Structure P
Amino acid sequence: MDEEDLFIMFGFLKISKFRASILMALEDDVMMPSELAHMLNLKPAQISNALMDMKGKNLVRCLNEKVNKGRLYTCTDYGRDIMHEYVHYFGYPPEALHVS
């Protein structure tokens, strides 16, 4: 990935203050949207919308796409690479520092 593509992804993460925190939470974990919502103190709809957007950018993936409830999400290898670069450039997102 060239530097311009990297900064395009950074912009995508920073445009929503929750995307980087969601990506960080999923970096080494598998979680349902409801778990993410509870952890980040957000509404499930906010999480679901962010996950759909992030899935479209290949940052996260759903492990059980065929179910309607109880979907499990994790970070892709690409998403981990982007998150590591993001933290290198910007540090941890403030919201991620308050994850319970």
Structure Q
Amino acid sequence: MASKERKFVGFVIGVLFVAGSAFLLFNAKGFVAYYKLNQQVDSLKNVVITLEADNNKLQNSIDSLKAKVPAKIARLSRERYNMKKPNETIITVDEK
């Protein structure tokens, strides 16, 4: 009889271990959820890095316009407002 009781106790402990492990892995705050959130954090960090780089480019552009760099102002006026110098021909290219 002691052998059957030991087997039963071992079985119950095994089932509890498997159930507890499954709970730790798959509950709302488990390892799987932690892994997914970690991936989201990494993705958002990459987005932040990209946006910071874009922000720095825009800030440099603003600074050069505030400093009234003649070449920058001329380029911007030609691109945005289709301005041209006398005796200059503008060629437009349509991208498909």
Structure R
Amino acid sequence: MVIIPWVGVAAAVRQWRIMGGLPVTGLLQLLFLGILWGVAALLYGLAVDMLGVALGFSILTGLSIVIGAVVPRFMAGTLLAAPARDVAFFAGLLLMVLGVII
């Protein structure tokens, strides 16, 4: 769980000076997001175990898709950039959430 990923990275990355050119804030963000990814994977497995495969998978996948569609647009500042397209975007998200609820 800890050793094998590092061995894979060491085998795949030939030029480590690329990492030296990155700003410290970028490396810290990368580390933080990697930790969040691991925690999310752990909690995803626990939620599926608690809710059951059918219910847990449908709810968590729907939630992941909605959050994955909204958060990048919010972070880029383009959440409400084009009103005509945004109506279709949010209508599609609403339709998906209603499908998960039903």
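For the reader, a short list of remarks on this structure follows.
- Source structure (of P, Q, R) for distance in nm of label points 7 Å out along Cα→Cβ at positions 20 and 52, computed value 4.3: Q
- Structure (P, Q, R) behind the derived value 2.1 of distance in nm of label points 7 Å out along Cα→Cβ at positions 36 and 84: P
- Comparison across structures P, Q, R (criterion: mean count of other Cβ atoms within 10 Å over residues 44-51) gives the highest value for P.
- Once Rg/Rh (Cα atoms, Kirkwood Rh), for residues 28-67 alone is computed for every structure in P, Q, R, the highest value turns out to be that of Q.
- Comparison of P, Q, R by Kirkwood radius over Cα pairs in Å - largest value held by: Q
Coordinate-derived values only; no laboratory data. Small disclaimer: the values here were computed from a predicted structure and weren't measured. Cβ atoms are built from the backbone, for glycine too; each structure is taken alone.
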